[in-house]
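Structures incoming, each one as structure tokens.
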Structure I
Amino acid sequence: MSEPNPIFFDMPGHLIRRLNQIATGLFREHMAEIGLDVTPVQFAVLAALSDAPDIDQATLATTVAYDKVTIGGVIDRLVAKGLVDRRPSTTDRRAKALRLTQNGVVMLDRLRPQVRVLQDEILTGLSVDEAETLVRLLKKASMARDEVGRETA
């Protein structure tokens with residue numbers, strides 16, 4: 001006789017949290033293998049700044065779906081690592097403009113192929129069609145929540 005599964009095993013919140021644990025663990029493993037000290041949110045920040053140099057911290061926080069206070073610490077660590085430059089904004093003297101340093105560009109170029117490979121590992125066990133469907137549904141659910149009101153970490 002098999003043991004019954006606890007009811008939370010079928011709950012989306014539990015399954016999303018579990019898949020996030022898996023994704024974060026795989027990210028850490030991949031970064032350790034190539035000798036880099038970068039977190040998933042730091043990668044997201046680097047990628048966002050590559051796409052939109054000179055954005056301010058509040059805009060960056062919205063872009064990567066992170067709260068404004070916590071993103072400040074992430075930026076501080078990236079500045080300390082020499083990957084991000086923070087300078088006064090030319091359009092708003094209260095804000096700081098953020099951009100990748102040359103070291104940040106090199107780091108991001110090194111990270112991108114690793115992160116692409118990692119995506120397939122996160123979805124091990126799914127067919128290509130299933131993986132595409134899951135990503136489409138996750139985007140749909142996330143965008144629906146964004147319309148109601150951004151929920152961040």
Structure II
Amino acid sequence: MEKIVFVCLGNICRSPMAEFVMKNELTKAGLQTKYHIESRATSSWEHGNPIHSGTQLLLKQEKIPFDKKKTSQKISLEDFSAFDQIIAMDHSNVQDLKKMAPADLQYKIKMLLEEDVPDPWYTGDFEETYRLVSKGCQKILAKKE
């Protein structure tokens with residue numbers, strides 16, 4: 001089973017959105033049993049907080065199932081070993097992850113897209129974030145099929 005973790009700054013907007021969009025895409029493709037998908041934060045600022053209400057609303061609008069009990073969790077040293085791919089939402093996340101990751105595991109860190117996925121906590125534009133997250137998840141899925 002391949003293990004993928006999506007990572008953003010706080011783990012309340014972008015990375016949980018990517019987690020549940022990816023799970024939904026894998027389910028639609030009949031591949032859900034071949035992957036384990038989670039999400040994490042690079043910071044502990046939002047530790048224990050639920051998924052942002054804007055992300056929840058967007059997932060509901062798009063009919064994407066999500067775990068209402070999901071709370072923010074910071075990436076751990078163990079996560080760098082446990083996951084096969086560590087997918088960051090922006091270049092700043094990549095820099096932070098590379099500072100945290102053991103040197104021999106940094107190859108696992110990748111961007112979701114070549115461009116940054118803007119943080120809707122700051123922009124307020126959850127639709128744009130969703131569009132980019134969906135595009136990135138489709139790109140990952142296309143490589144898996």
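For which of the structures I, II does the calculation of helix-only ellipticity at 222 nm (-39500 (n - 2.57) for each DSSP H run of 4 or more, over all residues; to 500) return -21000? Write out the running numbers ahead of the final one.
Details: I: -21000; II: -13000.
Only one of I, II returns -21000 for helix-only ellipticity at 222 nm (-39500 (n - 2.57) for each DSSP H run of 4 or more, over all residues; to 500), namely I.
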- Matching 1.00 (FRET efficiency 1/(1 + (r/R0)^6) of positions 17 and 113 (r between Cβ atoms, R0 = 25 Å, to 0.05), computed) against labels I, II points to structure II
- For distance in nm of label points 7 Å out along Cα→Cβ at positions 81 and 105, which of the structures I, II scores highest? I
- log10 I(q)/I(0) by the Debye sum over Cα atoms at q = 0.16 Å⁻¹ was computed and gave -0.77; which structure, I, II, did it come from? II
- Item | relative contact order in percent (Cα under 8 Å, 6 or more apart) - highest-scoring structure of I, II | II
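No lab work stands behind these numbers, since they all come straight from the coordinates. Worth saying up front: this structure is predicted, and the values here are computed from it rather than measured. Cβ atoms are built from the backbone, for glycine too; each structure is taken alone.
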